[in-house]
Structure I
Amino acid sequence: MFHRVGSVGPAAEYHRYDNLGHDATLNLTEDNRWRVDDEGKPFAELAFEEVRLSVLWKGYCFKDEAEAEAYDDHSHDLNSDLIIEIFCDDLTARGIAVSKPKDFWNDPAWKEVITRAYPAPTAE
């Protein structure tokens, strides 16, 4: 299952929160109702049972301190040179002739090799 953010509930209410800011808060009131506040002002109020909360937590695990440090200091982050190297090594191992692109983003020959070697999956 892919995670996504999208409207849930009755279709007629999908656009109810279109103008809600990113810093809006959800608060439980003393009378056990949910109040949505935006810019410090009440935006909407809902019965307790109308709200479903989902919490997503991401935990990062590393095999050792060196791997955690590389994550923190970004010393092993992907960049265009590393991506080119990874693709060229894999394509060469597959027996596909490839030259490093002069312009990673716009080289038509590079794009052709990549899209032929790694076609998008189909539903079939």
Structure II
Amino acid sequence: MKLYKRRDNKIIFGVAAGVADFFKIDVDLVRIIWVLLAIFTWSGMFWVYLILGIVLPYPSKEEVEKRAQLNKLKEEYSNKKSKIEIDDEIEDLQNKIADLEKKRNNQNPVRSPKTSKTHKTNQDK
């Protein structure tokens, strides 16, 4: 993957958006870091930004289309993965509920009123 400026998420030249895309990090984080570095380097990073804004090309239409297709595939994959994870969690919860019901039934067996001693003593009174 090459370093490009981006038209779709630019504020000035699109350099920060391109850098964020290149390193796969959030564009806002890149912008914050860039501003802080510009302040602490006595505007050195401003000049780097300006030079990159002039030198870096915009991607071609084919590259933009490839990126859009790749992002679409990533989104579809993450949705499938999320659905599978949700189905697995539901199955786990159903198994836990079944186990809890078995434990509860084993700890408190159901007695019929005819065999219960407390029931007979209440009738005698």
Completion exercise
Comparing I, II on relative contact order in percent (Cα under 8 Å, 6 or more apart), the highest sits with II
Exercise for the section: Check the numbers for mean projected area of the Cα convex hull in nm² across I, II and tell me which is largest. Expected result: II
Handout entry: Computed -24500 for helix-only ellipticity at 222 nm (-39500 (n - 2.57) for each DSSP H run of 4 or more, over all residues; to 500) - originating structure among I, II
Key = II
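Just so you know, all these numbers are worked out from the coordinates, no wet-lab data involved. All values derive from a computational prediction rather than experimental measurement.
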